[in-house]
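Below, each structure is written out as structure tokens.
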Structure 1
Amino acid sequence: MTTASTNVSPQDVLDDLEYRGLVYQVTNRDHLSKKLNEERVVLYCGFDPTADSLHIGNLLAILTLRRFQLAGHVPIALVGGGTGLIGDPSGRSTERTLNGPDTVAAWSNRLKNQLSRFLDFEARPNAAKLVSNYDWLGQLDLISFLRDVGKHFTVNYMLAKDSVDSRLAQGISFTEFSYMIMQAYDYRKLHADHGCSLQIGGSDQWGNITAGLDLIGKMGGGDAYGMTMPLVTKSDGKKFGKSESGAIWLDRNKTTAYQFYQFWINTDDADVIRFLKYFTFLNRTEIEALEEELRTNPEQRVAQKTLAREVTRIVHGQGAVDTAEKVTLSLFSGDVSQLGEEELIEAMQDMASAEIGEADEAPLIDLLVASGLAPSKRQARQDIESGAVYVNGHKQSGIETVIGRDQRLFGKYVILRRGKKNYAGVTFR
């Protein structure tokens, strides 16, 4: 994983997290700080396989694990192969749809592969670890679990947790009600087997994390802490991690590197410095310089370009940054002929699109309507006559224009543009 200015000393890690706004809640802050300063701490964060890929909502936790590792500590990434069969009620107003064991197992393996891109499993002496809680939850029998673990939780205690209390009006199944105990058992298991003394997670996990601390205290005790990070929000109130095409995934096959890059470069001025702190490894001096640049030259969008470049590099590598910037420049200039076929296909994923049956030629007006760039043939004619329509970067002026085979890129693609920013890709089958 390539980052900038990544080294943080063990003495600085909690201060650095607080500077970045990454500490929302923490137990025994001063004691935890002392422990982090004096010894190598084992910590963990859990990721349930609710889809076949992680998304940028998970990225904050992943990168926080990485920050701890760079400071000399030992991160454990826990994939919820067991809890993923149950469903976490935290942050939800309705019951989750239960997925089958084969699906959860397949998704768990996908998540393991993704997490391996962000954490260093070879570093010595603080190599990261990757575990699945199915390995121990799947071995439990009901009676033993209820006698040995369930007895430590009163119903009153569980009802007081936000993740349960917020669901009482709509109803919550016993299945999801039991999730808290299972996550608490995860922490106790990692504490006993790996010496794990810190669990981190999003702020909606606070109830589950503190339940784990309570269980550790009741089943033998020991040094243990919890910390949550804020749930990421956008200043305009819109949900973070969503684009017009849907969720922003860490899987390049679900969200292309170009789409990923574009999501970050379109960050609002009001959010960009906060996101630089959250999602990059730039140090305080570098971030403050970008903050000053934003204040004095906001139109240059240097902070946004840096954010997009850094996060895309972390998730997809430098090659993806180069491709995304090449595609961005080509679309901005209108000269798409310089793109390779794979780059062109990637650019088209973020455009309106249309597929046309095999034909020697097609009227430009029809292509504008089919692709959605014009709502009607009448509007298409007006756009062409006004000089607002481009084909593969070249301005068109005739309403009778037809697009022949010789104008197709790689024999099958045409890029249409109306105005400065409205693009569509047409594929001839």
Structure 2
Amino acid sequence: MTSLPDHLTLPNGQVLPNRIMKSALSEALADKRNAPDHRLQRLYRTWSQGGYGLIVTGNVMVDRNELVEPGNVVIEDDSCIDALTRWAAATEDCGIPTWVQLNHPGRQANLLALGHTPVAPSPVALKLPGATRPRELTSAEIEDIVERFATAAAVCEAAGFSGVQVHGAHGYLVSQFLSPLSNRRDDEWGGDPERRMRFVLEIVRRIRAQVSPGFAVAIKLNSADFQRGGFTEEQSHAVVAALAKEGLDLIEISGGNYESPAMTGCAAASTRAREAYFLEYARTVRGLVGDIPLAVTGGFRSRDAMEDAVASGECDVVGMGRPTATTPDAADVILTGRAEAVVAHQLRYGMRRVLGRIADLKALDGVLDLSWHADQLHRMGAGLEPDLGRGRLATTVSLLRRNGRTSFRRKRGA
């Protein structure tokens, strides 16, 4: 029977030393050129000593004019190859495979970047305060974005990373193309489920054509959007079945988006009690993926739940995200038995009756929670310990400072 400490050989021959993955967390720790600096090196050196079998970076953008937040690393070409190489080397000494998560925000670009009009499959705005109606991408622009993903992947391989993960979840651009709520096109990129999935298939194919066979290509995919009329589990099954034919090395299952942030724990109490939010979905696609390993991220906290998920074959890899921001050696804690579970921290706004009249509380809580964990990453990048007592006000102020620092800056390009 498979257990957490067992190694896993991926379809491309790459070997993960165990079954616990540090899942992507957006760090926003790039320098002014959107290149990785010493803070990211320090943070990843810390995680490399945490006992993980795989480390996946947070949001690395493929277009510097389209950011989730100002501190995102951007890869458009090899101009920052030296900085990327130093980042990759931060985990190399420990022999832990590190993959770069490639992303484009689409309409979920930084909401505090005043004057910036985001792009999307269709001109449908996010249902969040301050959201701008996006501009619909042309077919030529879509082709350019596909090529950007492939170029970024090739640069990652040249820098010494072990693989890339396409971010196809959480409401970002790939996810927007898949959802009938945000993709209302009626051309070759939308109009029915088959055409809506073309964007992600083209990205995977183009990346695979640009990198060597031993370089890992993976995807993070939503099980569902958790929104009425959005991307459903049935549609997700069809995408998984199509992707299974494209030479992927790992499929990570998650769910939700900024409007319905299921990935931050805003799930039903019964789901939270089972720990793994998306494990039931993983069971339903096991037969569709063939030999491609499945990773499930979202809710895992106890060693028993992780062991059961892997031993039963429901998933091959257990992903941990937010716990690694406060317990950087979370995998070692679980694998060595130092504790039966890792602790998760979740922040919620107060004055809920008042705020609930003007905004969706789940969405606001999700943004607050993500920002609180980002603050912990910034502390570790600065060589400090996590601050578990950090409150709502301090977190909100840092959120506004971090994401609003480009608001009045002169914009470059269209």
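Where a number appears in this text, it was derived from the coordinates with a stated rule and is not lab data. What you see is a predicted model, and the numbers here were worked out from it, not measured in a lab. Cβ atoms are built from the backbone, for glycine too; each structure is taken alone.
Structures 1, 2 were shown, and helix-only ellipticity at 222 nm (-39500 (n - 2.57) for each DSSP H run of 4 or more, over all residues; to 500) at -13000 was computed from 1. So distance in nm of label points 7 Å out along Cα→Cβ at positions 88 and 208, computed for just one structure, reads 2.2; which one of 1, 2 is that? For distance in nm of label points 7 Å out along Cα→Cβ at positions 88 and 208, the value 2.2 is produced by structure 2. Given a value of 6.9 for distance in nm of label points 7 Å out along Cα→Cβ at positions 136 and 384, point me to the structure among 1, 2 it was derived from. The correct label is 1.
When percent of Cα pairs over 30 Å apart is computed for each of 1, 2, which one produces 35? So the calculation was done on 2. Structures compared: 1, 2; top value of mean count of other Cβ atoms within 10 Å over residues 216-223, i.e. the largest, recorded for 2. Ranked by FRET efficiency 1/(1 + (r/R0)^6) of positions 32 and 400 (r between Cβ atoms, R0 = 25 Å, to 0.05), structures 1, 2 are led by 2, which has the greatest value.
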